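Quick heads-up: structures coming right below.
Only the coordinates and a few stated rules stand behind these numbers; no lab work does. Just so it is clear, the structure is predicted and the values come from calculations on it, not from any experiment. Cβ atoms are built from the backbone, for glycine too; each structure is taken alone.
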Structure I
Amino acid sequence: MANAGFNVRKQTGFTTVAALCFALLYLPILLLVIFSFNAGESIAVWEGFSWRWYVSAWANEKVQDATILSLIIAASASLVATSAAVLAALATTRVKPWKGQTIAFALVNQPLMVPEIVTAVALLIFFAMIKVATGYTGIGYLIVAHSAFCIPFAYMPIRARLQGMDMNLEQAGADLYGTPVKVFCHITLPQLWPGILAGSMLAFVISLDDVVITEFVKSAGQDTLPTYMLGQLRRVISPEINAISTALLAVSVVMVTAFFFLNRTRK
């Protein structure tokens, strides 16, 4: 009789444990979405369906300002991080193996391995020295910090896309006297676009949702939407926060879903 091998799904209690894990993970999110439509001011007692808190959040000038700032930072960080990730991916997949390549790969992915709070404190100290020397306190620090943190998130799908591409087309272009720039623009880039779009969207979502690094790096009056929500939760818990959280969740789900489908694209 052939050995069917180990199958975790057939183990005793697997279904129960899996269902419990999914319930603990998604039930609080589901309750958050439901109570964002609560007509009353309670965050735990249902008082009827209403769009009240969405209208309130939409009309809140502080929410508007925080949203605009969040979008500016996320778009800028996504652009910078994706550009750097493309160059890093090309340097680690389209060249002959070189000494230090493993170290370079580790450095690119360093923000994923180091605790975020450590990165935040390090950036706080580094930027504080620059602020003292230059007197500049604009949002440039937030853009640089988010860009550095988002590079590995953009790098992973781009590198995976490059590794899955057929190099014969690039080699054929080089054999036809195409310069490296022309080969990249006319052969590599058209095939790489799904990975670039996927990486940029993932970086955008990571930047949009970041709290820890933003809270440490930002100056006065530079609240993004997540840090604004954190500040409100310290004062009073309002169902308006539920509405804002649900809107952020919707944006994140749409972006991650698009990332998933783009990352699966092979043509």
Structure II
Amino acid sequence: MDGLRAGGQGEYRLEGRVAVVTGGSSGIGAAAVRRLAAAGATVVLGFNAGAERAEALRAELPGEGHLALRIPMEDSGAIGAAAAEVERRLGRADILVNSAGVTRAVLHADLDALDDATFDRILITNVRGPFATIRAFAPLLRRGGDGVVVNISSLSGSTGLGSSIAYCASKAALDTMGLSLARVLGPEIRVIGVSPAAVATDFVPGRTREGVEKQAATTPLKTVAEPDDVALAVMAAVTHLRLTTGSSIVVDSGRHL
């Protein structure tokens, strides 16, 4: 058994480790992929529809052995097959970053506009998908004795303010699911959430950079969150927060205050 229980509680080094990042072809996921690879990890870039984007990013990464692999959140069978492929080709998985997600901008007061199909798609992608991914990769993560899962959540999960009521509900569910999983997956696996506020990506359809800047201007730090800011929090969770599990890191320039 390597890592925490074999060598003390020092820094978690990434050389020789395998990191799986769902939603790894764009936004926060892509930023996490770049940081993990730069630190020495072999990275699996999970994607759904962005195969070309994922492959282009994979080709840019330092190091060798990186994979671009389809890991669709709505298909548990395909997620299980992806975990088997990672085991076959890389032999291990030490880090899982659940960054895949979806939303749609719907005014909270317009209840009729949030139809069942949209609600279901958001909950399946943002809650069931990460659970199915953790379930599929748990045997590999346990095997090394020092695995870590990082769930990309949102401040919306605690404030109830966000692109839609369904999105807020999905992130609250992801946070609570993280608490439950942290209890049952320890001591071999840590589970940590990272909860940003608005990030300068194209994740929310129709949201502009100007809109993100306006939100940032209302915070104590008055700083726009870039994808790499969130990726740095992911790295901290993986490499330095060795005794943290079942907790969330807020990355919001103080917007919650």
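For which of I, II does log10 I(q)/I(0) by the Debye sum over Cα atoms at q = 0.25, 0.29, 0.32 Å⁻¹, for residues 193-232 alone, calculated from the coordinates, equal -0.87, -1.07, -1.18? Value -0.87, -1.07, -1.18 for log10 I(q)/I(0) by the Debye sum over Cα atoms at q = 0.25, 0.29, 0.32 Å⁻¹, for residues 193-232 alone corresponds to II out of I, II. Please state which of the structures I, II yields 52, 38, 37 when Cα extents along the principal axes in Å is computed from it. The read-out comes from structure II.
Of the structures labelled I, II, which one yields 21 when relative contact order in percent (Cα under 8 Å, 6 or more apart) is computed from its coordinates? Only structure II yields this read-out. When distance in nm of label points 7 Å out along Cα→Cβ at positions 97 and 185 is calculated for each of structures I, II, structure I comes out greatest. Tell me which of I, II gives -24000 when you compute helix-only ellipticity at 222 nm (-39500 (n - 2.57) for each DSSP H run of 4 or more, over all residues; to 500). Comparing all candidates, it corresponds to I.
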